[in-house]
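Just so it is clear, none of the values below were taken in a lab; they were calculated from the coordinates. The shown structure was predicted, so the numbers you read here are calculated from the model rather than taken from an experiment. Cβ atoms are built from the backbone, for glycine too; each structure is taken alone.
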Structure 1
Amino acid sequence: MHPFRAAVEARDIEAAIALLSDRVVFNSPIAFTPYEGRQAVGTVLRAVFEVFEDFHYVREIGADDAADHALVFRARIGERQLEGCDFVHRGDDGSIDEFTVMVRPLNGAMALAEAMKAKLAASR
């Protein structure tokens, strides 16, 4: 099991953030511009932990020693169900240096965008 998945399934957001490189690049399914750096990505991940309901991984794709992994998940935001995938890339130092999330369907992505906008605005 990928360490990021293990941390998320244990609901240990700080352990998940600790796996990120200081220079991690996060490609959001709802924002055009990537988030850069552990602090910025940590803020997003903390918000996601609060926004997603019934979050669980259903599949992991990638060999244990591979640099790239795909972590397929399902979650809910209110009445909207969504499926998604966390694509994580481990750099030479072993930390996650690239993190891309994709979600579907469109109404689930829109619910995510609305919930994240409200959550991130409240945290400022």
Structure 2
Amino acid sequence: MHLAAANRSEVKLIEPLLDDLQIPGKAPEHLLYDKAADSDPLRKRLQAERGVELVCPHRKNRKKKPTQDGRLVRKYKRRYKVERTYSWLHNFRRTIIRYETTLLRYSGWIHLACALITLRRL
């Protein structure tokens, strides 16, 4: 989880998120994201510096030639798992409407909501 102010662009938060990622063993090969991350410079940076391939559908108003074919975008079908988790988090009012003024308190509420979701799923 990487928290930042709401006035920052999502595309600029992808690389700090990957820096904070703690997966023992190996780094992820693919990153599934929505159309907001359709950026050729971001794709090139992620591939060159981290070896991560960005999988996201292209925007409809794209001027340049598409960089991905349909085979890789099929992985995007699995994104429903992420969206489902977001909908579970929206069951907690404190995670939707951000009353807290500090990131530390807000992150505490997010962790509490995740713990309650996990306990419900057991």
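Using distance in nm of label points 7 Å out along Cα→Cβ at positions 65 and 81, single out the structure from 1, 2 with the greatest value. Walk me through the intermediate numbers first.
On the way: 1: 3.9; 2: 3.4.
Comparing 1, 2, the top value of distance in nm of label points 7 Å out along Cα→Cβ at positions 65 and 81 belongs to 1.
Assuming 22, 14, 11 is semi-axes √(5λ) of the Cα gyration tensor in Å, for residues 49-88 alone as calculated from a single structure, say which of 1, 2 it is. Before the final figure, lay out the partial values.
On the way: 1: 24, 9, 7; 2: 22, 14, 11.
The correct label is 2.
Out of 1, 2, which structure matches 28, 17, 16 when semi-axes √(5λ) of the Cα gyration tensor in Å is calculated? Intermediate values should be presented prior to the final figure.
Details: 1: 22, 17, 13; 2: 28, 17, 16.
Checking each candidate, the match is 2.
Given a value of 3.1 for distance in nm of label points 7 Å out along Cα→Cβ at positions 1 and 25, calculated from one of 1, 2, which structure does it belong to? Write down the numbers at each step before the final one.
Numbers: 1: 3.1; 2: 2.4.
It was calculated from structure 1.
Have a look at 1, 2 and say which one yields 2.1 for distance in nm of label points 7 Å out along Cα→Cβ at positions 9 and 41, as calculated. Don't skip to the answer; put the middle values down first.
Details: 1: 2.1; 2: 0.7.
Here the read-out was taken from 1.
One of 1, 2 was used to compute relative contact order in percent (Cα under 8 Å, 6 or more apart), and the result was 24. Which label is that?
This value belongs to structure 1.
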